[in-house]
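All of the numbers you see were taken from the coordinates with simple rules; none came from a lab. Since this is a predicted model, take the numbers as computed values, not measurements. Cβ atoms are built from the backbone, for glycine too; each structure is taken alone.
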Structure I
Amino acid sequence: MEYPRAAAARRRIAQVRRCYSSAPDDGELTTEITPREAATSESWSTDDASELYMIDRWGGGYFGVNKGGDLTVAPLQEKGASIPLIAVLHDAQAQGLQTPLLVRFQDLLRHRVEMLNASFNRAIAENRFNGFYRGVFPIKVNQLREVVEEILDAGRPFNYGIEVGSKPEIFAGLAVHTDPDSLIVCNGYKDANYIRMAMLGRKLGKKVIVIAEKLSEVRAIVRIAGEMNVDPLIGMRVRLLSKGSGKWATSGGEHAKFGLSTAEILEAIEILHEAKMESAFKLLHFHIGSQIPDILTIKRAVREAARYYAKLNKMGHPLEYLDVGGGLAIDYDGSRSTFHSSMNYSVEEYANDIVYNIMDVCDEEKVPHPNIVSESGRAIVAHHSVLVVEAFGSIEKTPLDPIAVRSADHKLTRDLIDIDKQLTPANLGETWHDLIQIKEQAQNMFELGLLDLDVKARVETLFWQIAERIQLMGARSDDIELPEDLANLNIELADQHICNFSVFQSLLDHWALGQLFPIVPIHRLNEEPASESTLVDITCDSDGKVSKFIDLNDVRETLPLHEIRNSTPYYLGIFLTGAYQDIMGDIHNLFGRVNEVHVFLDEDEESGFYIEEEIPGNTIGEVLAMTQYDVNDLAKKMKAQFDAAIKQDRLKPTEGMRLLADYERGLRDQTYLTF
């Protein structure tokens, strides 16, 4: 069962008109099959668009559609202005930045930080919990300096800290962390230099807690802290039996990559005892995975970890913190379910359940309540950035213009005309099988040299036009049950919108993990979409595509989109991309980072916003340098070739120097296409 209005919209998408007429001049029968109309239904509204793309379901109150059909962003939800995303794009274009364009709404980033902290503080107050909340942002989710600094600034009233997971991250984290009352939690495998940097932070008065992932790290922390004459703060990650679910389930459980078993925790405590550092053990940590869709999984893990905390406390280890790790999900598909791209709980429920279950176990065990630490990253940054791409062309199975077929045509063509005449709702399956037979027959004849190209072209065109009529006839009536071998016909008939971006650079999780992201036109939402389509990027790889889309109950194979008009750019927004995609991109085909703008609300501005910073994407020369090509050396080698061409009279000197200048100028151009 699908969303009712969305289903109705889909049935209207591929409208077909078929008409027959006789040519009076030669008496030959002429058939015109027009596969679809691009007309907008008079009953279509922006509410239909919002429902079709499920904007209200995944948007979290941040995204909507205005009366003009433009997608809007409200970074502060109902407490602030709502601005059209197309207006931000036009402002960026006026400043020389073209698509693909990454738009960051810094006010939205701050709003997410404040909402998470407020949710935990409210849960603590309502449950009369005796500890406090100290969240940390895991900078692996988005290490960009302006993002991290904005989060820390927004979190200052809450003493909101950071989590680091590598040597480079701790070097960055120590420098940007300035609040002595907030935490720096150090995860990941560590060498001596990593641990020294953590101890350096302790020397500076920072609350740097080093999480032991294995026993050898406990020994190294003890040794280096003694050498540097510093009191360390140590945490231990416990391997819970509880596991997450979805694509990141293997992050938890007894076979997880990180953490200590129960026996290893007891051995680690003995190591601290021998070094007279028992008091350094301050935090118990666990992590069962990212993007946990089911709140019951979180509840089970929290209760198991709280039991560890309580038993350790009773053994004489008065821990101060219980770190529940990450896992707070994002509802990418709006289904509010336990599907891997969704979540069946809210941030408020997440905070309340963590607080209550820790309190319940501690009260049962009669031990003090700990201070709670969480490492939510995806939930903080996912909403704040939108990737805007331009669809500049389309690949269509069936043409929009009618194809005339005369009775004097090849027998295969006439057979197709007969099939088309006899098509009824009752013989859809039979008609489809006849079509397949003729298509295969045409291919076999072509391979044997018995079919000319023009006949093959007409057969293929008619095949897809009639196939589209079959698909539409089945979709228009709820009483018709399509045969099983026609179930995927709508996918085979789908158009492909060609978009100026790289999936490998900007949506790596979609390619690698099948992660779903909401994709919506950012304008023309007051027009009914005329085609079902998939997206293809400009890389030369067949995997450079998006062919899985969000849906209420399942995964969609196609996306309703508008026709591309030759004179008007068509822009799509890819939403909820703020987590991981900025950092994990791959420079496949040497497509580099995209242009970027940072947007702030400002009621004094006529548009209601201003662009605070523009960050140009990588140039061709920059990405070449990443792969060991020196741009000066490239220019020198090209000049030698031009000089040789001039000496051989293949080029005039003036023309040669002009072309060389074009080459050198091109090295400063952006890696994406320019229209």
Structure II
Amino acid sequence: MKNTFLLLLLGGLLYGQETVAPVTDEKVGPPRGENLGDYNIVQQWEFGYRTAAIGGNADVYRADVNFRSGMSLLGSSLTMNSKTGHGKYFDEIVFTTQGLGSDPYGAATLRVRKNALYEYNGTWRQNNYFNPALTVSNGLHLMDTQHRWQDHDVLLFPHAKIRLKAGYSRVGQAGPALSTEVLFDSRGDVLPVFRNIKREYNEYRLGGDVEYGGFRFSFLRRWEFFKEDTTDNVGYVEQVNTTVLTHFARSEPNHGYTSSWMGNLFGERKWFSLNAHINYSGGTKNFFLNENAVGTDRFGGSQNRQVFVGGTGSRPLLAGDFNFTLFPASKLTVVNNTSVSNLRIAGNSTYSQYDLATFSYSELDFQFLGIRLITNSTDARYKFTKKFDVFGGFRYSQRLIRSDVASTTPGYPFDSTYYEQTNTAKAGAFGFNWMPIQHLRIHAEGEIGRSDNPFTPVSEKNYQGIKTRIQYRTKTFTASTGYTENYNNNSIILTSYASHSRNYSADTSWQARPWLSLDGSYSRLHLDTVGGIAFFAGTNRSTYQSGYESIFISNIHAVNIGARFNLGKRADLYTAYSITKDTGDGRSSLATQANSIAQVFYNVQTFPLSFQSPLARLSVKISPKLRWNLGYQWYGYHEQFGVLNVNQNYRAHTGFTSLLWAF
């Protein structure tokens, strides 16, 4: 879990850096475009070839970067506008693309508009997703899938008092994967299983807006369909230690349908404004799992296990919020927000397991789960002067969880036990904005919260946080710095937990000369968490283990610098360097611990590593409508020590050449 969090955290920092391609900053063609009939056209298209030479762990490179050799439409943009504003079929078309072809991430957008009649917006995205998960499963978990998203929205009579809108969205994921199963008992061996992933989501929507008397009412009807048709199978004999799997097949179709209504009311007057929203969705689902496993267990006994899971379920959700803003005086603003959500999951579903080797049978039934959440917040802001204002607020929330746990006795699915748990949270916040001198702005805020009965160890209980930011800005120079800190201390019946994070940041941008601009940023993110842990483990027989702590410490430093040079009228050069480094808790290597369990936890408390990437991009103007671009970028990833002593290091030389063309 810690390693997953670290990868997600680093991912946000790594992908925050600029890539050498696609799409250069420079433009080609006349700024005002060219006329064609009744329309004006502005366009540019960047075609190119990307190359990549990878050394080290290529799988982790694919998970982090994934740029490889091949042709690509790196980027394009096309705009057509009616010269009179009254085209025959449309008044405006805007079409853009990015990364189409060999790139792992591609996107296209289209907007078509005709004044007072219609407006269409469409987007399409594709992501080639690869996850080797080497550190957590020694290569037995991986995924190589392709995600595709598309959204289409049509708005009729966009400037009228009554507007109609319709839309459609689709999400799909498909591709091969590798997973594992533990068979044929709780202490069985981990065996690899091939997965054919196939997921699909479709949404249809229809709605409109009505304006009257300064108020706007919006409504939307949605129909959502979800399909999960992933299958697992083993078509050959798998053996790990003494456990043998001769046949494994699993089919788990999961088809769901959700119908929902949404409504929104917005209105403004001189001394108040309101925004009310309500949503009701009634989801239904039909699911069935059929699994068959044949082989021998670790003692050599024959195994033939059949599992059936099936049933129907409903998930009605009612959610609404009401936001009321009051302007009692020119310098005072008061905002109150109340939100309510009520989710219920109910249905007849049964887990049935048949052991055909011993002719035994077990059953588990599910009945009901309900979650209700009520929140309220009041915030006020008072503006003493144009350069100084203060704000503060109070937040309150109450969550109620109810559940019926079904009987474990076969044949008595409705002989259940009822459970209920409530959690109340309260928080107060305060802050100010101040402009002490011209060009200088200061922002600071803090929050303190208390929760009486958090549900999980990582839930917020006694927590506080502060956030500050200072910015100085002129026409040619901008500099800012910030600090954020969050602390959470929690203790529940099973264990205790505490987390502490600090984030320091600074960035600057300077137009030093007409031909030279510089920018840079630095951030440091510290995170430490500690919690008690209890579990069952043992070589010969699992026994209860306690007195251990789950600790994670991270200190991430990230630096980004860049420089842009205008080399006369025909050439531009951009250079940049990025480095992200996690120094961990200061240890340089792993040390031997007292026992094997302590050794496992010690090895995953911190993960020192570094990632760096210099780049350079040159753009040369060949003609008013043509530019030649050349770029190079190096990626270097190094782990000081990894999980299970597996270091996923890699290095990659990437580059591209392209032509930016307007025609």
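For which of the structures I, II does the calculation of distance in nm of label points 7 Å out along Cα→Cβ at positions 155 and 459 return 6.4?
Values: I: 6.4; II: 4.0.
It traces back to I.
Using Cα extents along the principal axes in Å as the calculated read-out, with 81, 62, 55 as its value, let me know the right label among I, II. Please list the in-between numbers first.
Details: I: 105, 77, 58; II: 81, 62, 55.
Traced to structure II.
From which structure (I, II) was helix-only ellipticity at 222 nm (-39500 (n - 2.57) for each DSSP H run of 4 or more, over all residues; to 500) calculated, if the value obtained is -1500? Let's see the in-between values first.
Working: I: -12000; II: -1500.
It must be structure II, since only it matches.
Computing Kirkwood radius over Cα pairs in Å, for residues 163-418 alone for each of I, II, which one ends up highest?
Working: I: 21.0; II: 23.2.
When Kirkwood radius over Cα pairs in Å, for residues 163-418 alone is calculated for I, II, structure II comes out on top.
When percent of Cα pairs over 22 Å apart, for residues 323-426 alone is calculated, the result is 64; to which of the structures I, II does this value belong? Intermediate values should be presented prior to the final figure.
On the way: I: 64; II: 59.
Label of the originating structure: I.
Which of I, II yields 0.00 for FRET efficiency 1/(1 + (r/R0)^6) of positions 51 and 379 (r between Cβ atoms, R0 = 25 Å, to 0.05), as computed? Show your work: numbers first, answer last.
Numbers: I: 0.50; II: 0.00.
The correct label is II.
If relative contact order in percent (Cα under 8 Å, 6 or more apart) computes to 9, which of I, II did it come from? Before the final figure, lay out each step's value.
Values: I: 17; II: 9.
Working through the options, I get structure II.
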